[in-house]
Structure P
Amino acid sequence: MKKLAFILTSFSFLLTPALAYAQSVDILWQGDGYTPPFYEGRAMWSNQSRITLLAVPQGLGNDANLNYKWSRNGTVLGDFSGVGKNTLSFNDSVLSRPQSIKVEIISNNDEVVTQSSVRIAPVVPSVLVFENNPLLGFLFHREVGSTYTLKDAEVTFTSFPFFFNTRNHADPLLTYKWQTNNGEVETKNSVTYRVPDGASGESFVSVNISNSKKILQTAGKSFLVQFGQNNDQ
């Protein structure tokens, strides 16, 4: 019996540091902004958009039974704190300042069991442009860069509002403005360009997107389109 007691005591001693180390909480977050299909990664938090944070406890039992205490820039958020309240959501203001968020796990004796904090700054939305191929559809694996070499007589480009506060790129709140050199303006999210017979050279293309309800959600992109026999490869 003494030998057995010795083994159990040693086993408990080995487990104690591991359990203490496992008592922690992580903060995961994601912005409520648009990302194109097949985008790998989380949506970043952008100007004037919403962000959601999730507290993920480790080694503390059932998440729903824990008491969470959220703070934002040093101010305790009483309405968002309490038992089972492991998420926090809020909208960025027009000022678009970095936010310091802290979450604490509180015991029944009002003591802090563990805590974690994160500092997040909203990013500026951007514009992505992809070729819309008539046979293959959107070529999401290859974003149009600073230069595009046109191999056929015609090409269709579609712009996507990266991290804008919208559910899709055809949202009526979004305003598109395509322009080639100093030519006419196209206000759709897609534009098709055709090369005149025998012509060769290059054209400067620009596109701008703005959200009519969010003054800080505006972005643009420009690139050079090369066409003609001199650009065949």
Structure Q
Amino acid sequence: MAGHTRIGVTLQTLHPEHFDHGIILDQTPAPGFEIPNPDSCVVPQLLEVVAPKAAQMLVNGIRNGLFVPPVKDAGWRASEGQGTLIHAAKIKPEDRHVDWGNWSWADIKRRNRVLGPLWSKALAANRSPDGSLSFRPKRVIFTEMEEVNRLEGCDAFALIPGVPFVDGTSPVEPQQGKGLYVFTRDGKLICIRQMKVEGEQTADGVRAALKGKMLSDRTFWPDTVGYTSFYNPFQ
């Protein structure tokens, strides 16, 4: 939702296989209408703007008999000959799966705002009676995160986007008031305030990581400050 983005309301005939295919019976005038507060607008707010316009268009379409054959294509974009239309894809859970190697912080914020809480996978450790470690991936859902200023000595983590770390030495204790951080592709430092580990309740980022057994027992000293990372980057 860029600052100059516009959207429109369309009344279409039904297609048996694709929800956005069919003859356009009515459409808002080109180029559509502007999205309110595009940098912060969420789906419920957008629906407050679009729903009344769509309802009125539907009522007018029924009154005017736009659905009675032979129907006429009223789509302004198709008539302008601006190339092949790109039909909207069905939103799937994978669309909320963060691609740390390619998504910028702006991409992450936009998807989180439009699609809902995003997720990744991280390795969770399990220690057997003989002391050996085994790992299995668990899904983590990011329920609250925000950009923060860079911490002292944490720049080394920016080299590989998606490596989660805590600003504390191992063993990290939940009562220490530490934070869980990760860098994005464009070098933004994100603090994961709240997250939900598969099979657990939503909790403070550090507490969730500790309960999920995702923090390693190794402390990194890139400078004078010690940091403890996950066993692997978010996947």
Structure R
Amino acid sequence: MEGLSVSVEEREILHRVNLEIKDGEVHALFGPNGSGKTSLLMAIMGVPSYRVREGRIFFKGEDITNLPLDERARRGIGLLFQRPPTIRGLRTRKLVEICSRGRADVEELASYLELGKFLDRDVNYGFSGGEIKRAELLQLLAQDPDLALIDEPESGVDLESVVLIGEAINHLLKKDIHLRERRKIPKKAGLIVTHTGHILDYVRVDRAYVMCDGRIGCSGHPQELLEQIRKMGYEECIRCHLQES
């Protein structure tokens, strides 16, 4: 992303954001609620209500700033929503089959995420928080994107589910494969949005950023940044951001 500014209903949410994620890297985006983290993911994915006012988005060397959402998905970008909808009348199995385009073993993936008995239920209908997040990950694993955008994977999820979700994200991003073997497979990239940072206890992340008021304020080692946030809170990040502005 180069100088990316994004608005929703004529209100500018993101202000000249610059960010680069290389092949094989997984980055984390911290920030207080309402700072623009989710908006950034939506803009990358091309959700229509998030309008790019200026700047550009590149993916695999191609300018995708004006591409529609479905074309971005076809090129290999996938999104795990923070609050996915319930879809009555559509079975989970059918949605996962659509995501996989016949390339994945749906039963095997569902078993891995302990969702086998949910395949023939309507999407997210009557699911718990952890089950919804696992169902979202099931769709993402079936899609097998080259860039995974993951929004608050630990939000509203019990500890047992967080562990399983963390394992599944590592598997999706090929972080559970030995480095020597990883060189032989297509590289995956990821951007994980998190408010609490709990998911970093289970997912290997290469770099992290803090977003405040629609701008990226600082970046660094994920655990070091998280330790500072846990010690001093986001209020200190906001004060630092205001001083720099």
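Readers should treat all values here as calculations from the given coordinates under stated rules, not as data from a laboratory. Just so we're clear, the structure is a prediction, and the values are computed from it rather than from any experiment. Cβ atoms are built from the backbone, for glycine too; each structure is taken alone.
Data overview
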read-out: Identity of the structure behind 0.00 (criterion: FRET efficiency 1/(1 + (r/R0)^6) of positions 107 and 187 (r between Cβ atoms, R0 = 25 Å, to 0.05), calculated), options P, Q, R; value: P
read-out: Origin of the derived value -3000 (helix-only ellipticity at 222 nm (-39500 (n - 2.57) for each DSSP H run of 4 or more, over all residues; to 500); candidates P, Q, R); value: P
read-out: Read-out mean projected area of the Cα convex hull in nm², computed value 17.3, structure in P, Q, R; value: Q
read-out: Comparison of P, Q, R by mean count of other Cβ atoms within 10 Å over residues 43-50 - largest value held by; value: P
